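Please find the structures below.
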Structure I
Amino acid sequence: MPSTKPRPSGSRRLSEVELDEDEVLIEGFIAILDGTNVRITAVLERTCVYVDRGGDRRLARKTDLWVEADKLPIRRRGIG
């Protein structure tokens with residue numbers, strides 16, 4: 001179920017985006033890393049996996065990734 005919590009718009013570090021206890025950030029979104037758009041393929045606790053131009057998977061710290069917080073794919077965890 002998608003989250004209905006309003007998020008402030010504007011660019012911010014992914015590490016600054018607050019999630020509620022029952023919310024999960026879903027992979028498959030675009031972030032900016034060192035001025036370049038990258039597609040996030042996995043979200044971990046402090047890092048994310050992205051695919052570089054050569055097709056290799058790489059790790060990036062959430063503090064280095066910039067996103068539009070109000071456009072992130074966030075969903076609520078199911079019960080059970």
Structure II
Amino acid sequence: MRYRELTDLVDDVLGPVQGRLLLDELVLDALGNRTGAQALAAGVEPRAVWHALCDALDVPDARRWGTDPHRQAPPRPADR
């Protein structure tokens with residue numbers, strides 16, 4: 001997953017305003033008590049950030065990939 005794909009999913013699933021706010025402000029235990037934005041800046045893979053954000057917000061698997069029926073779901077990181 002690339003950064004652009006992450007931001008597209010954030011906008012589609014969580015909303016462009018609320019999603020970006022959550023990415024910037026929500027501290028996630030799974031990311032070492034960092035926000036998604038901090039984790040990305042530290043080199044964490046976008047797919048790991050996406051899964052951590054979805055897990056924290058209890059986003060069901062069926063909704064995690066947005067409204068595009070052709071979007072491929074990124075696999076979970078190997079360390080999960």
Original post:
When mean count of other Cβ atoms within 10 Å over residues 33-40 is calculated, the result is 18.1; to which of the structures I, II does this value belong?
Top reply: II
Subject >> Source structure (of I, II) for distance in nm of label points 7 Å out along Cα→Cβ at positions 9 and 57, computed value 3.5 >> reply: I
Original post:
Ranked by relative contact order in percent (Cα under 8 Å, 6 or more apart), which of I, II sits at the highest value?
Top reply: I
Original post:
Which structure, out of I, II, was helix-only ellipticity at 222 nm (-39500 (n - 2.57) for each DSSP H run of 4 or more, over all residues; to 500) calculated from, if the result is 0?
Top reply: I
**OP:** For the read-out Cα extents along the principal axes in Å, a value of 39, 29, 17 was computed from one structure; give its label from I, II.
**Re:** I
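Each reported figure results from applying straightforward, stated rules to the coordinates on display, with no laboratory input. It should be emphasised that the depicted structure is a prediction, and the values quoted were computed from it without experimental measurement. Cβ atoms are built from the backbone, for glycine too; each structure is taken alone.
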